Structure 1
Amino acid sequence: MTIAEMLLQDFDTEISNTRRTLERVPEGQNEWTPHEKSMKIGKLATHCATLPMFGVYIVEDEGMDMANSTRPHMDFNFTTREACLKAADEAAEKCRAAIASASDEHFAELWPFRFGEQFISNENRLKTFRLICLNHLIHHTAQLGVYLRLNGIPVPALYGPSADEQW
């Protein structure tokens, strides 16, 4: 089994979990936040929806300098749940295709990630993808689940039953 085949198993699971969580984000409450230091629910939802695009960049680009990025800045403005889900589906499709087309050798290459002269990381693409794309997505999807709970919205069962939903 190739790295891409194994990575796609995890990717598909996390995309499914994220999508099921995004399906419950309430409309008309995009400015809600549990704390002044927390991200607003609409921004968090669109961040989750578009995070797979960062995975595309990790697979396709030779590296990234956040101070001088050539990639477009992601728009985190939540308009509707439908638009958010569409963005999530499009980003997931592009990321899945990028993963599927990459060889084991490609995933073994270093991917320098920095802000100007300051390195954020300089690990291989596989580790970078897992840490900065997948783990980042898992973290924010879970955060979104807390936001749902605090708004009285049933939390989906992701890795096992939730208090609201069995498998």
Structure 2
Amino acid sequence: MTSKNVTYRQEIKQSDIAAIKEIVSSSGFFSAAEIEIAIELAQDKLDCGHDSSYRFLFAQKEGAVAGYTCWGFIPATIGSIDLYWIAVHKDSRGSGLGKQLLAETEKLIRQAGGRQIYAETSSRGQYLPTRRFYEVCGYQQGAFLQDFYAPGDGKIIFVKTIK
């Protein structure tokens, strides 16, 4: 799929490990442990292939990965999806790529039978742009878990019903 000079692909490649690390690190938001988790999910998909519960969508500009999403069905639910990661390299932020990437991901989720998407983020001030992003993309706050990540750092769960 292509859209506005962006090519999308779902297949993961070994080279995506380094791209994911660079994209997630470029934000300046994530801890070393969180970056490792992003890499672990990708490695699981590489190692397990179709048996992995993680699904990916990569956005490429001029052949380089500029952003990606990772999502999967939540076990024991009917059509509920966890959006584990949506990240765009800092050099592509503000270009609309994140919105395009999320819209393409939502199409894939809909085609796969997903009906509700859940995305979580921190309540810390630095994540205000992330929360606004979800709201602009049609997500609503579904839950707030105070002090979830650490004292003073709550977990906000956004939800969107897709049809």
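We did not get these values from a lab; they are worked out from the coordinates using the rules stated. No experiment lies behind these values; they were computed from the predicted model shown. Cβ atoms are built from the backbone, for glycine too; each structure is taken alone.
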* For structures 1, 2, calculate percent of Cα pairs over 23 Å apart and state which one comes out highest. => 1
* Asked: Here Rg and Dmax of the Cα atoms in Å, for residues 31-102 alone has been calculated and equals 13.8, 42, so which of 1, 2 was it run on?
  -> 1
* Among 1, 2, structure where helix-only ellipticity at 222 nm (-39500 (n - 2.57) for each DSSP H run of 4 or more, over all residues; to 500) as derived comes to -16500 -> 1
* Structure fact -> Ranked by distance in nm of label points 7 Å out along Cα→Cβ at positions 39 and 135, the structure on top of 1, 2 with the greatest value is 2
* Asked: Between structures 1, 2, where is distance in nm of label points 7 Å out along Cα→Cβ at positions 55 and 119 highest?
  -> 1
* To do: Of the structures 1, 2, report the one carrying the highest value of distance in nm of label points 7 Å out along Cα→Cβ at positions 47 and 111.
  => 2
* Label whose coordinates, when relative contact order in percent (Cα under 8 Å, 6 or more apart) is calculated, return 17 (choices 1, 2) -> 2
